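Some structures are shown below for you to check.
Each value in this text was obtained by applying a stated rule to the coordinates, not by laboratory testing. Only a predicted model underlies this, so the values are computations on that prediction, with no experimental measurement involved. Cβ atoms are built from the backbone, for glycine too; each structure is taken alone.
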Structure P
């Protein structure tokens, strides 16, 4: 049986964890003796069985990066995307932001239910970690493999093409950001928090290279 050390924002906060449950915006942990502790406003970021480490990150509702009126707060979207994907990593953040930026650029009013005209071609391929972008796009746009509105090309690129109403956007991660992520992939999972925050806060102009065709 694995007994996990638990880190929150890089600080050890719990030991000998054998149980974890995500409930809305909280994480419930239990140890081998049956004691339980609830961590409020947190998400489960990473589980590393090899090092017996479980990493949490705080959820902050204040965000100055979400400029899309009438749409779910960016950090709330990231929390739900992480629950869907299994953890919060830099490429998932990129995918969520890429999808939201495409919705805004193509003037699609709703990410779920009304985006019938939206279609996506992800150029990532299906090999992690770059393919984690796909789950971010799926969660933020409502286009999924299952509903036939997203296709994947095996190009291994952190980019995607979004089309709606006869217009197409190709959104690609800027090379300098990709290099920053790649240089950090060997970090301990508890250290991803700073990188996730950095990518969350970057302006779209510094994060993405965008090409548009009418």
Structure Q
């Protein structure tokens, strides 16, 4: 076979391979978060697959750590939407004393980074929690959660950013996470995620 004929045949095969190779679809949304997001993917993987969602949760992380990896774990995946859930571990003092201004600033920074890169941000409430079993020294979690949520919601409203209020759907009169949705008072069970999913999907559907 002549060299030119061989090259032509190889080129034809390559073009055919490229034509039939699956192209990775753009994620509908990337969910940035901590163990609450990580556990969601583990318990309800079909929810993520069926709705073209990417889970970006890492257990134990505070908002500053999420901000540090936001470009790699969210921006570089080119989702249409970035859903940000942060603050629980900040309030639980996983990385030192809690400063609401710092946590709020990190959340705002992630939302603005998404916007600068053509990704539409969605902000979510911190889930309710009466206390953190691994940090009994934090005795005012409900007050801190309510205050941070108020700032996140106000910022979202002022900047035309969708806000998903998981808190209102899952809180008890005592400002705890309803035991029907959690075993440890912080992390949702499968039943808890059943409550969260339609709230998130309703928001995502409204952004089409």
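Some points to look at:
- Structures P, Q, by Kirkwood radius over Cα pairs in Å: label with the highest value: Q
- Entry that produces 3.0 once distance in nm of label points 7 Å out along Cα→Cβ at positions 162 and 194 is calculated, selected from P, Q: P
- Distance in nm of label points 7 Å out along Cα→Cβ at positions 90 and 130 from the coordinates reads 1.4; which among P, Q: P
- Comparison of P, Q by Rg/Rh (Cα atoms, Kirkwood Rh), for residues 58-145 alone - largest value held by: Q
- In this comparison of P, Q, the computed figure -8000 for helix-only ellipticity at 222 nm (-39500 (n - 2.57) for each DSSP H run of 4 or more, over all residues; to 500) is attributed to P.
- Which entry (P, Q) yields the derived value 2.2 for distance in nm of label points 7 Å out along Cα→Cβ at positions 82 and 170: Q
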